[in-house]
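Following this line, the structures themselves.
Computed from the coordinates by the stated procedures, all read-outs in this text should not be read as laboratory data. Everything numeric here is computed off the predicted structure, so don't read it as measured data. Cβ atoms are built from the backbone, for glycine too; each structure is taken alone.
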Structure I
Amino acid sequence: MIRKAKETDAHAIALIYNHYIVHSTTTFEEKEVNGQLILERLNVAPKQQQKGIGTLLYSKLINALKKKGFRIILAGISLPNDQSISFHEKLGFQKVGQLESVGYKFNRWIDVGYWELKI
């Protein structure tokens, strides 16, 4: 079931997001967060990947933005990140640029690529 996050979800959402903070360059945050900082963020746990949940969430977001009159959606992806690139391209995003060495994590500089979706 897809629904808006509730305040009571905050702790679980923090646990999900903190996994990516600690174990990946998906985010440049380095310190774990608490639920108060991410009440409006919605992510899925690592064990829930590859089940179509992200596609469903993104589809709902894309449709909502389209209804509000948005014309372009931009996605910034830390590189390398083949899984995220493939996911975004599956939804119709196309690479439009790349910034080199804009983030620093795990003792290395990280590039960020930008993909756009015209809606």
Structure II
Amino acid sequence: MEISLASPDITAKTPQMFSHVVFFWTDPDKPEAADAVIAAGNKFLKSIPGSTHFHIGKMAGSHRPVVDQSYQVGLNIGFTSKQAQDDYQAHPQHLEFVEQCMKSLVKKVLVYDFE
């Protein structure tokens, strides 16, 4: 059996990925707000074309002090590229989600985007 010690082909194109991670702090005067944001995310955001994965849910408690536990809802969407994420941002369903949730259910949002 022959084993090759040659370097891998670094010219081969690696698939691109773009991550869009959002944390929502919901209105504390509206106990149903977290569930409503999750329902709206599933209704409006999940089916927008261009994503490779979609996950929205409530903050998971942790005993680790390094884990932020101040938000109520997290959203994690993967895209094939930054352009796909840019298209998602302008999609009418995303704009509808923003209209329905941001004004009445959410007090603060923090977004992390990275390649």
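Before moving on, here are some points about what is shown:
- Between structures I, II, the greatest calculated value of relative contact order in percent (Cα under 8 Å, 6 or more apart) is seen in II.
- At a computed 0.96 (Rg/Rh (Cα atoms, Kirkwood Rh)), which of I, II: I
- Taking mean count of other Cβ atoms within 10 Å over residues 18-25 as the criterion, the largest value within structures I, II is that of II.
- Test item: helix-only ellipticity at 222 nm (-39500 (n - 2.57) for each DSSP H run of 4 or more, over all residues; to 500) calculated as -10000, pick one of I, II: I
- A value of 2.4 for distance in nm of label points 7 Å out along Cα→Cβ at positions 50 and 74, calculated from one of I, II, originates in structure II.
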